[in-house]
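These are the structures in question, set out in turn.
FYI, it's all coordinate maths here, none of it is from the lab. Note that the structure is predicted; figures quoted are calculated from it, not measured. Cβ atoms are built from the backbone, for glycine too; each structure is taken alone.
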Structure 1
Amino acid sequence: MKFELGIGPDSWGVWFPSDPLQPPFEQFLQEASKAGYRTVELGPYGYMPTNARELLPILDRSMLRVSAGFVFGDLHSPDSWEQRKPEVDSVCTLLQQVGAEFCLLTEAMYTDLRTGVQVAPSELNHEEISMLVENSNRIGAYIAERFGLRAAFHPHAQTPIEFEDQIELYLQMTDPTAVGLCLDTGHHAYCGGDPVAFLRRHHERIPYLHIKSVSQAVITEVAQRSLSFAEAVQLGAFTEPKAGNVDFLGFRDALRDVNYQGMGIVEQDCYPVAADKPYPIAVSTREYMSGLGLA
């Protein structure tokens, strides 16, 4: 097994390129390094400097490298490629220049992130699924050829690809040579799936992981009160691995059994969050993962 553990800005409550409720990127990098991590994600494009000549020395001083960035938006409409291509080019240019390996793709949410109001259909029709597959394959092939990067699709709660049957259909329809899967243990469990069993079934398509857990008690309350995703996060729906309902002992065993070769990024959704809260959690999570033999 070859497993590299890193951490993402999401664990510091970073959801947007710029937001007064988020810590500055310098704090994230300094605290991630101090907590013992050596790999980080880029976060939303624009959160960190977008000029590699500026960013690389900052990363070097913190003894950090970047594993991935992401493109988040509509991938299922007829004009999606034209809409996403400028962002793909900007993000992947920076990722290539800082030595990253992956670009993560995530479909647009069908609810408003802050209010929870439904803004789009929760399911895609046949034509939209076909377009999502076509665009995923196209982006994957494009960034591999032009930037030397690998695409990994990230299923996300309250997007049209969130439940196990939807994810499995996506895997069946997409080209495995063009796009892999980023399995987010927290989002998968939040949507009622079993990330351990899913990993065992589909590990060959999963080169990249997001590591977090969930509180089933909070998820139940969210469903009963029909709360938005943002409200669920604020209530503590996502937890550090040692504190939630995901079976990380079983997950560790599954990684070993399938001889997993890939990346695991600690990413605990927590927007907004007090400035002094993320660092102790980052330390605690790394210690826990180390105790499992995964750090």
Structure 2
Amino acid sequence: MFICYLDESGAPEPAGTSHFVLLGLAIPVTAWKSVDAQIEAIKTRHRLSNTEIHTAWMIRKYPDQHRVKDFKDLGDTERRAAVVQERKADLAAASMRGPRAVKDLARNYSKTADYIHLTFEERVAALREIADLIGANDSIRIFGEAAMKSANSGTPQDLFTASFEQVVSRFHHYLEAVGGNAIGLLVQDNNETAAKHLTSLMRLFHKRGTKWVQIPRIIETPLFVDSKLTGMVQLADLVAYATRRFVESGESDLFDRVYNGFDRVPNGKLVGLRHYTSKHPCNCRICIDHGRTQ
């Protein structure tokens, strides 16, 4: 049995990012304990025990750290105390702009609170080590759709649906290639709106198949979990972020480290990931490896 953990980067709505990425990271149940233990070991080495790995919030720079004198020379406790003090001052200043400014700033600070004791370089080092684990582990297979939003002629929900259908189809093709009694289960970060939509879609796929394949090897509708408590969803989050940054900005540091994990057929052709741009030409690494001619 294989569990495929789903996560996304960017939003399907037109505003914000230029791409929407939906990602599935699959692992056999026989390898789950080993990979989970390796993740926890990496977190411990990087002083992130019992902490969610949320790549987009970890990889940004925190201006408040730069305002702390000799921040790198301080211990973790002193670093935290100094940054908290800076943030209190920032929130006090934001109050002059109104409650909304305070609320927005407080939200951002809450997303990074678990990482303020680490320098930017230390946070990146942790992400690189996790990415290396993903790319080097032969038991992990990744399936993804990186869609250029301007190429979507339908609604944002249409884009999400099409991406989900692509990932489900690729996961099932992999299960077929494994053969035997291989079956799969989807697990998604908990989101009430997405839960209803994905559950309805999976019921439809079970009834009539996807556009490309029947899915007898995928059981149930997706299970929904708290990403804070589920390390594998956090791995999917990292890969989704790395993929989106690659197709949008050519950032390759994390992407190169995980790229080997995407599914391929025996001749080496990439089948686990597509960069969808419709009629817009693209010669990126993904498109070339996927066999795109334009």
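Here are a few things to note about the model shown:
- Computed -13000 for helix-only ellipticity at 222 nm (-39500 (n - 2.57) for each DSSP H run of 4 or more, over all residues; to 500) - originating structure among 1, 2: 1
- Test item: distance in nm of label points 7 Å out along Cα→Cβ at positions 147 and 243 calculated as 3.3, pick one of 1, 2: 1
- Among 1, 2, which structure scores highest (criterion: relative contact order in percent (Cα under 8 Å, 6 or more apart)): 2
- Value 1, 6, 12, 17, 20, 19, 15, 8, 2, 0, calculated as P(r) over Cα pairs in 5 Å bins from 0, in percent, assigned to which of 1, 2: 1
- With distance in nm of label points 7 Å out along Cα→Cβ at positions 59 and 251 derived as 2.5, matching label from 1, 2: 1
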